[in-house]
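Quick heads-up: structures coming right below.
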Structure 1
Amino acid sequence: MADHLIQQLKRHEGFSGKPYLCTAGKLTIGYGRNLDDVGITESEASELLRQDIARARHDVFVNIAFAQLLDDARLDVLINMCFNMGIYRLMSFKKMLTALEQRDYIQASIEMMDSKWAKQVGGRAVELAVQMQTGMYQ
């Protein structure tokens, strides 16, 4: 694929990091990707997932000082929650974070389940609370 074509299409299509309706009324993103008709491949979705996990991991490490001291399973609970709700909502789980910092994993899991988030995500919260409590992936 010629670099000339790529540059030309970028110039003609323009970039949008957020979905918009193109002149034909199709949901579009990036450099003219027609989401209505073309969508994305599983490979593209996996790459986006990897990038989103990296962003959530970064946010956790930047905002939660003790995160680096956690074992992988419990760290991944925080990253999963951050991925799901964003770092600002995760940071509002003050009682959970305090219990986690004190290595009180049972209390941390109780605090996770005693939240609006747990009611919203159902089984995801149950699985993550067990993972938090046991330090084991389900």
Structure 2
Amino acid sequence: MKFLPTAALEGRARALSKELRCMVCQNQSIDDSDAPLARDLRVLVRERLQAGDSDGQVIDFLVARYGEFVLLKPRFSLHTALLWLGPAAVMLIGALGLFVLARRYRAVSGPAAAGATLTPAEQARLSEILGRRDP
């Protein structure tokens, strides 16, 4: 693959290549991948930049052609909202669950429960239920 005529264009091509997913490898950018498709995408990015496209136009072209999956960091939109907001929602629900659990635990084993004593009549009844005899 040949380099672009200016260092600025080459830098833009490398930066864009780091933002685009290799459709074969799926966990690598096209800049890191050795797959033939990644090479073709790198060439396509360079051709579009030489034709005068802006970075946004190159990204939009590739998204229109391959879909949002080509982006390593998908854009925030209605159909990617769960992807972006899901982890925060899970953390919030978990924190709320821990808060409720802590309040319940505190209510059951709090100072009122620890300091509560039974009256002699209640102790006798408890011993009777449990089948014990008082010494």
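Each reported figure results from applying straightforward, stated rules to the coordinates on display, with no laboratory input. Please read these numbers as outputs of a predicted model, since none were measured by experiment. Cβ atoms are built from the backbone, for glycine too; each structure is taken alone.
Can you say which of 1, 2 returns 4.8 when distance in nm of label points 7 Å out along Cα→Cβ at positions 12 and 100 is computed? Could the numbers behind the result be given before it?
Working: 1: 4.8; 2: 5.3.
For distance in nm of label points 7 Å out along Cα→Cβ at positions 12 and 100, the value 4.8 is produced by structure 1.
With Rg/Rh (Cα atoms, Kirkwood Rh) as the yardstick, tell me which of 1, 2 scores highest.
Values: 1: 1.13; 2: 1.57.
Once Rg/Rh (Cα atoms, Kirkwood Rh) is tallied for 1, 2, the winner is 2.
Now for a different question. Here FRET efficiency 1/(1 + (r/R0)^6) of positions 92 and 124 (r between Cβ atoms, R0 = 25 Å, to 0.05) has been calculated and equals 0.90, so which of 1, 2 was it run on?
Working: 1: 0.90; 2: 0.00.
Corresponding structure: 1.
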